[in-house]
Structure I
Amino acid sequence: MIVDSLLGGLEDAASTAARAEAAGFDGVFTGEVAGDPFLPLVAAAAATERIEIGTAVAIALARSPMTLAYTAHDLQRFSRGRFVLGLGSQIEAHVTRRFSMPWHAPVAQLREYVLALRAIWRSWSDGEPLAFEGEHYRHTLMPPMFVPPRHEHGPPPIHLAGVGDAMTRLAGEVADGFVCHAFSTDRWVRERTLPALVAGRAGASLDGFTVKATLFVVTDDAAALRVRSQLAFYASTPAYRPVLELHGWDDLGPELTRLSKAGRWSDMAACIDDEVLRAFAVVAPTEELPAAVAARVAGAIDRVSFLGLPDDPALLAELRAISG
C-alpha cells in the first residue's frame, strides 16, 4: 500500500518533506485550506529525490485551466516527474463567494476542466494546435513564445475528489485516480464509491486506477475527542448527509447543522457516538493498527494518508507492506 504524509505550510515544507522521505513515506501532499497548495510543493521537490509530491486537493474551479496547466507543468518538470495533481470542485458558496468564480454545473464544468488541461498539455508536448472549445472553457490561442519548455516526464496524473455519485463517476471516466473525502466510511466506499468509479469507466476494472483515502486514526481518548470534533464539523455540512443517511443516521446531520448555526461548536463533538466514530475512523491500540487498517482497505483502497498516525518507523513499514 502506498502511504503518504501531509505537508504543512511553506515555511516548514522542505524540512517536513525531507523527514517524510527519510522515514519511508511514499509521498507528501498538500490541501487547499488556508494557503496556496502549490508553493510548498516547490520546496518539497527541491528537498527530496524519491517521494512523490502532490495536492489532495487543490480547488479547480477557483482557477482557469490555463493557469493551472502552467503550474502543474512546472511542478512536473521541476520534480522530475514526481507530481500528482489532485483536484476538487469545492461547493458553490466557496467558489462564488470566497473565490468569486463562476459556478454552473460543477460535474460538467470539472469534466471540461480536465479535458482542457490535457488539451493544453498535448499542445505543449506534441506541438498540435490548441483548439479546445467547450461550453464552460475555451482555449484556442497559444503563440510559440508562451509555450513552456518541454520535458521528458509526461503530464502529471490527475486525481479527482468527490462525494456524490455523479462526481465519482466523472473521476472514473476522465481521471487517473480518485481521492475519497475524509468524511467517508468503509461502507460508503464499498457500496457507493467503487461502483460509481466502475460505472464511470464503462465497466472496466480499476486496475491501474488509484483510489486514495485519508483515514482518521484513534489510539487513545485524546485522539478520539479530536476526531469527534472534526467529524461533527463535516457532518454539519448538508452536502455530506448522504453518507450519514446510508447508515440510517438521518437525524444527525440536521442536528449538527442546527448547533453550528447557533455557534455551539463545543457541543457538537458529543453528538458523535462510538458507533459513528468507528464507522469513520480506524479505532485500535497502536499495536493493532496494521491489522485494523488492512481490513479497512482490503480490495478497496491502495493509497492512504493518515490523520493521527503515531510516529513509529516500524509501524509505517508494516502499513506500507499491506496489500490494498
Structure II
Amino acid sequence: MKSVFKVVLKIVVVTAVTILVIYGAFNGASALWGRGVSSDIIWSDSQKFNSDEISHLVKKDGEDFKILLFSDIQLAANPFENAKALNLTEQMVNETNPDFIMTTGDNASPFFSDVMTKAVIKKLQSFGIPWGVTFGNHDTEWISDRNWNGNQYEAAENSLFEMGPANIHGVGNYAVNVTDEKGNTIYSLIMLDSNSMRNYQDGKDYDFIYYDQIKWYEWVVNNQKDTPSMLFFHIPLPEFKDAEIMWTTGKIDSSLGFGDNREDVFCAPVNTGLFDVVKDLGSTTHIFCGHDHINNLSILYEGVRLTYGLKTGPSSYSDSDKQGATLITIKDGTNEVIVEHIYN
C-alpha cells in the first residue's frame, strides 16, 4: 500500500508541477513570469506641484457626483463565484449610475491572479465609465508582481490608475481630482498602496503605509490648499479598531455611524502615524478601506469618517447580507459627502 501511495503522490506532484510550468510558459513567458515594468517617475517633496498632471473628473453643474466603491471583488479559481461577483458589479453600476468607479483592493485572489486581473479589467472597461483601483494584499501573490498588474491597469481603457512614483513604497500611489465645470477642484481622491505582508520580529503580518508614502500624501495635500480630500487603500489603519471600541462602548454618539463589524480589525501591528498626519493637515474628510470581509462599520472618528467598503462578491469568506458596494455621493451645491452601503 505504501508503494502505491508513493506512486500516486509522485504522479500528483509531477502533474501539478507540469501544470504550473505549462501555465507559466503560456501566461508568464512574455512578461518574464509576471515581472512588470516599474514607473519611471521619480518624486521629491521639493519638486514643483503641477495640478495639470493629475487626472480630472468633471462634476456637471446641477448634478451630484457619484463614486461607486467595490471592495474585495476577489476573483479566484471558482468560475461560479467569479460570475456572481462580476454580475454583482454590473448590477451595482446599473442601480447607481456612477460617475466614477473605484476599488479598495483584493480585486483578485492569489490563485491565477494574473488571469483574474485581466477579467476584472475586462469587466470594468465594459461599463464605459472612468475607474481606478488600489491593490490589496492578495492581488499580487501569484506569478505576477505589483508592477505587472499595475502595467495592465494603467494601460486599460477608461482607467485613471497610475503606477505612481517609483522611489516610494508601493505601486498605485496617485490622485484623481473632481472639478466643477469651471475647473475648480471640489475634491481630491488620493489613493495609497497599503502594501501586502512583511516580516516582523514576531513573525509575518500585514504591512503598513510607509513614511515616504505619507510624505507624498502631505505633498499632494499641501499643494492643494483648501481642497478637501478622500483617501482610498486596502488594509485598515489601527484607528479603525480604536473607533470601533469607542463605538461599541458608547463613547461615540450612535448617530455618527452605521453598520457593524463581525470580525476583528486586521490592521498592521505598527502604526506609522498616517492618521495623525491626516488630522494635522485637516484636508481628508473620509478614509475608505476593504480587507475585512464581514466588517462594514462607518464612523465619524475625530473629525474623519472611517468606512469599510462593502464586500463585493462571495469568494473567500463573506456574509450574504453584507455583499454589494458602497456609494459615495458629493452633493451638488454644498459638496457635502454622503456615504451609504448598497446591498445586493
Structure III
Amino acid sequence: MKPRKKRAIGKYLLIFIVLFVFAGLTSLAWYGYNISLVKGDAAQEFVIKEGQGANEISRNLNEAGVIRSKLAFETYIYLRDIEGSIKAGKYQLPATNIVNLTNALLQGPPPPETKLTFIEGWTLDDYSQELESIESISSEEFLDIVSHPVSNGFDAETYPILYSKSDKVDLEGYLFPDTYRLFEDATAKELIKVMIGNLTNKVTKKMATDIDSQGKTFHEILTMASIIEKEVRTDRDRKLVSGILWSRIDLGIPLQVDSTVNYITGDSKPAVSLSETRIDNPFNTYLYKGLPPGPISNPGLSSIMAAIYPTESDYLYYLSTPEGETIFSKTLEQHNAAKNKYLR
C-alpha cells in the first residue's frame, strides 16, 4: 500500500473515532439530562394499575409530565433489570430524579391515611361521634373498649399512666386530644393505644416529680385539668381557676362547678338550674366536696399544666359570661353580684 493511501485511511479512521466518541458523549449527556430531574416542580398523583408493563408505565409517566423521556426511563429500568418489579397503586410522586422516582415505584405507595382531629375538652362520646365518619373504626367498638379498659388490655401493667384504671372506670381524660394520622385499616384499639401513648409522652419527668411533691396523683391532676378545660379558655384564666379550685378543696368548700353537672346531664349550659345542682351523683360538685371520681373531658396540655402549676390569688369564686369572659371574685357577695350582672 502506498504511503498516501495509508494516510487517507488513517485520516478517515480518526474522523470515525472522533465522531463515535462525540456521539457517545452526546448520548451520555442526553441520557444524563433526562434522568437527572423529572419534569414539574411539585408532587403529582399518579396511578399504576395491576398488569401494566414497563412500556405502558413509562408512556403514562411521560404523558403526565412526570418524566422528560420515555426512552431514558425505559433504558434505566431495563439496565437495572427491574421492569417487572414496579408495584401498582396510587402514588404522590415528588419532583426528583429518575433514580429516586424508580426506587419509589419499587417500594410501592404508602397505605392510605386518614386524618382525625380530636378537640381539647371533648368527651369520649364526642370522640365516638367523630369516629362515625371512619369506616374502618367502629364507634361502638371504641366505646366498648374505653368503657372496659382492663378487659381490653389497657391495664396498669401495660400502661403505667393508667395506674388507677379498672373495668369500673372508663378512659375519660386519658385519650389525649390531638390530630392523628392513621392507616385506613387501623382499628379502634390501635387508635386508643396511640392516644394513650401521646398523653404518656406529654408528661415529662419534671411534671411527674412536681405532681408527686405536691402529694397529688396524676389521676387527680387529670381530673382537675378536665374541669379547667371545660370552664375557661385562656392560659391565664386556667391557672387562676386552678388556684381557686385547689384552694376550695383545701378549705373544704365544694367546688360547685357547672361543667361537672353538665357532664351528668349531657348538656353544655353556662349556668345549670337549681334542681340540677341537687342531682345525686358523685360527679355533682355541688353536693360532693373535693374532686369528682374522674375526668369529665379529655384536656389538652395547657389545662394539664395549669392543674400542676396553679396561680395563687385571693379569689375564691369565678364565673364565665356567655361571651367567654371570666369574672373573678374574692367574696360570695361579689360573686352573687357578678351572677346577677352577667348570667341573669
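For which of the structures I, II, III does the calculation of helix-only ellipticity at 222 nm (-39500 (n - 2.57) for each DSSP H run of 4 or more, over all residues; to 500) return -9000? Display every interim value, and only then the final one.
On the way: I: -11500; II: -9000; III: -15000.
Value -9000 for helix-only ellipticity at 222 nm (-39500 (n - 2.57) for each DSSP H run of 4 or more, over all residues; to 500) corresponds to II out of I, II, III.
When distance in nm of label points 7 Å out along Cα→Cβ at positions 260 and 316 is calculated for each of the structures I, II, III, which structure yields the highest value? Mind dumping the intermediate values first?
Working: I: 3.3; II: 2.2; III: 1.7.
Once distance in nm of label points 7 Å out along Cα→Cβ at positions 260 and 316 is worked out for each structure, I has the highest.
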For this session: Could you tell me which structure in I, II, III was used to calculate log10 I(q)/I(0) by the Debye sum over Cα atoms at q = 0.11, 0.16, 0.17 Å⁻¹, for residues 76-171 alone as -0.30, -0.65, -0.73?
Result: II
Exercise. Which of I, II, III yields 2.3 for distance in nm of label points 7 Å out along Cα→Cβ at positions 52 and 68, as computed?
Worked result: III
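Rank structures I, II, III by mean projected area of the Cα convex hull in nm² and report only the one at the top, that is, the highest. Don't skip to the end; give the middle numbers.
Working: I: 16.9; II: 20.3; III: 29.2.
Max of mean projected area of the Cα convex hull in nm²: III.
Values quoted throughout were computed directly from the atomic coordinates according to the rules given, and no laboratory measurement underlies them. Just so it is clear, the structure is predicted and the values come from calculations on it, not from any experiment. Cβ atoms are built from the backbone, for glycine too; each structure is taken alone.
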